[in-house]
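The following blocks contain the structures, represented as structure tokens.
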Structure 1
Amino acid sequence: MYIVCLDLESILIPEIWLSVAKKKKIKELELTTRDLPDYEALMKRRLKILQAHNIKLRDIQKIIKKIEPLNGALSFLNWLRKRCPVIILSDTFIEFGNI
């Protein structure tokens, strides 16, 4: 049996932080692990930026609620699920999913 693991962001939905950066017009939030591979340093930087702009978790959750799946993502996921178990992973805050 095979199991497929997919990263949520950039595979099924747009990058959350890029969506937040665009909505809040904060260029500094556009950085991802492609730009700054040290995840802990990246997240600390993001938290400082959020604090500096007085952005709260509920503000980010409102943006996330409006994020639509990428074109073809749902049909791809449905196709894949018929063939094997699928696990969706994310390296973002668990609180983002509690909306």
Structure 2
Amino acid sequence: MTAFALGLVQFAAPKGTLPHRTIGWIWVGLMTVVAASSFWIHAIRLVGPFSPIHLLSIFTLVVLPLAVWRAHTHRVANHRRMMILLFTGALVVAGVFTLVPGA
């Protein structure tokens, strides 16, 4: 929930400022913890002990450092696109699936 709220703040707040960077690092940390902790979830098993949430977690753990690197190297459009993709996929879509009965 915190990562979702901070993500919304990031989209609404001015970009490139110290608060944007600070909240961004907090968001990246939260997303890393959430993605890494999902590997201990084994309630939904589609392929052995794994489920689609594990693929999403791998995607998140790969894309997060790439998105940070894009910002660091001033490739802002790429950074923005990757962060929006992460927010949408890892938080919004995954969140909807957790709320859908029977999913």
Structure 3
Amino acid sequence: MDIYTERAHLLAVLVALFGGALSHTDPLTPGWPVLYIESPTGQLSWHIHPDDVWLFPNVPVVDNYPWDRHTTRAKYKRIRSLTAKLPKLTYAKPEYGNP
């Protein structure tokens, strides 16, 4: 499994949680759709390797999805903010201490 596929697995979780779309909006990479995720802290986007599109069976494919012009730096700032805002979904086992 390569790094693109590993990342795509994690992105599949995020888009399942928050919703989004796949769109062929980047003319520089016509074979690679862009995954847009609409998180509570703002839009996030990544190019998806064509071999990994199967990981997103319930994500709609749309024409000309609107990109909010976020930069890579802004995207990762939004992810850090999202991580801080999400409630803890699981807890460590008691033998590892309190969450």
- Computing distance in nm of label points 7 Å out along Cα→Cβ at positions 32 and 56 for each of 1, 2, 3, the value 2.9 comes from structure 1
- Figure out for me which of the structures 1, 2, 3 the number -10000 belongs to, where helix-only ellipticity at 222 nm (-39500 (n - 2.57) for each DSSP H run of 4 or more, over all residues; to 500) was derived from the coordinates. 3
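1, 2, 3: which one has relative contact order in percent (Cα under 8 Å, 6 or more apart), as calculated, at 21? Before the final figure, lay out the partial values.
On the way: 1: 49; 2: 21; 3: 25.
It was calculated from structure 2.
Every read-out reported here was derived from the displayed coordinates using simple, explicitly stated rules and does not represent laboratory data. What you are looking at is a predicted structure, and each value in this text was computed from that prediction instead of being measured. Cβ atoms are built from the backbone, for glycine too; each structure is taken alone.
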